[in-house]
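Just so you know, all these numbers are worked out from the coordinates, no wet-lab data involved. What you see is a predicted model, and the numbers here were worked out from it, not measured in a lab. Cβ atoms are built from the backbone, for glycine too; each structure is taken alone.
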Structure 1
Amino acid sequence: MFLNTVLVVLTDLAARLLGNHVFRRHFHLLLSAVVMFGPALSFWVSQHSVFAKRSHFLYRMFLRSGWGWTCIFVGSFVFLLSFSISRSLALSIRHLSRLGLAGGLWLSFCKLLDYLENATGSCYEPLITNQEITNGQPLLVLREGESKSECLKAGMLWRGYEVSEDVFLLCLCCLLLAEETAVFGPYLSLGGVSDAPLRILFLFCVLLLWLWIFLLLCLLAYFPKFPTQLLGGALGCLSWRGLYQGWYRLGPSWYCPGRPGLGLFNTKASSNEAEATQLSHDHCN
């Protein structure tokens, strides 16, 4: 009973925060400020910290498969919430399709960015000389005719027009999580059934959101690359705006899944009205 009470209190507080109109309207601005000013943290953090190593457990376990973790938890929450309200598999799949569309957009941008880096880059071979030891700067010799894959396999350096895919992914996942979990607050306010599995999934989504924000801060503070990271964050926010603030607002159709919660709250409200009418009828009888 105690653990269930703690679970209810935590999820209710998180649902109120994520469902708050002010939070939903300004969260992307907060995330943009983090991306813009996060690299300034590099002046205060220690480069001897465990988070200054790319081999850290959190980077290996979560960052490299960030989209997979997001799909697992958000997809499970969206499916369980939509199916528990509507009992319609088709409606649940329609709401799940938002994740598929966002994933397709992310993969398309990653392919485009990889092509851009290959098209604009060049291969350089670092040379170890006395001048390098003196000045602390390596000498780079341009190698013509090398592709990126061949260059990296040979142990050389590839320099091209780069956009941080990690920051792009983290920003997109944060905004997607905030959008998809924001419907839980209104759902609870309508008296929706909130059993332990649904609340646990929602809590996992909230914890994942804070984990992505923490990893984003770590990347900006310990591995600052201001132009590329800024472009990655801008691309993530642009993708969110194009999907959730643009395309999904067109309404449900064969080419658009609609906004989160669309068609679910109407079903819940109709169900509540039907129950109230039935109770009133029974009382009169």
Structure 2
Amino acid sequence: MTDNTAADDGWFAGVDADDLESATTAIREGSADEPRDWPTLAVESDFAADEDEYYDALRAATTDATRRAVTEREAADDRQLVHAVRAMDDCTRTANELAERLAEWAGTVDPDAGTGVDYARDLVARGDLEPGQEPLVSLAERVASLADEADALQTYVERQTPVVAPNLAALAGPVLAARLISLAGGLESLAKKPSGTVQVLGAEDALFAHLRGHAPSPKHGIIYTHDAVRGTHPDERGSAARAVAGKLAIAARVDHYSGERKPDLEAELEERIATIHARTDDNGGDDDE
């Protein structure tokens, strides 16, 4: 609440105790400068007959306010992107696991058995197995269907990420950007993380092992899939990962707080990576370890 009367009377000022929607709005939008004896004030203002009735109304309003806030948050574009990229990865992982099972099974009856999703698609198209082997074709259909669903979800992610996080998508590519948002739990959460945390997102197991003293500190997490990191000599890969993570952290903040497109971020990253590569060349470090 922003005016003195509302602050004195509490969130229930002017609210009908039986009007849950108004009470919910008051809870979500209201505030007070300091705590007061709200149950007593509620009874004195005839909002509630007694303290128990006040707390019943408060419980109902806060529960409804929380439910609405969660619903709105889950409907946000970045949350939809999180669900999509996780579903895409689940479909891909499950399709690959079932494709392995299919190849193992088919190898016992099909002399031309292959491996992977491509073999599943081929088996569906052929449909020439002996009678009684229909379950193999049925399993192959499931594999192909999951792979198709993963492809469709990737298309959605590639289309939606530049809308949700244009700078992050431009720097990392739509799929990697979506995975970073997913790992962070949302764009706002990613925007609040320091670059050092962004650098090791996806490497939590290695990080915890390091903290327990069982492994060296990880140089990078999922950003290893970024061309600027993967394409850098191992001796300088840590430097490349720091450079990429730094720009990605900035991009996430810009996307969350303003949404303004900043092409300079890409140019700055390219310049920094070029400097790192030049340093490697100057040291004669072109040979792989």
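When distance in nm of label points 7 Å out along Cα→Cβ at positions 45 and 181 is computed for each of 1, 2, the one that comes out at 4.0 is 2.
Please state which of the structures 1, 2 yields 5.6 when distance in nm of label points 7 Å out along Cα→Cβ at positions 93 and 125 is computed from it. Answer by label: 1. Computing relative contact order in percent (Cα under 8 Å, 6 or more apart) across structures 1, 2 gives 13 for structure 2. Match the computed value 12.0 of mean count of other Cβ atoms within 10 Å over residues 53-60 to one of the structures 1, 2, and report its label. Label of the source structure: 1.
In this comparison of 1, 2, the computed figure -0.98, -1.03, -1.08, -1.13 for log10 I(q)/I(0) by the Debye sum over Cα atoms at q = 0.13, 0.14, 0.15, 0.16 Å⁻¹ is attributed to 2.
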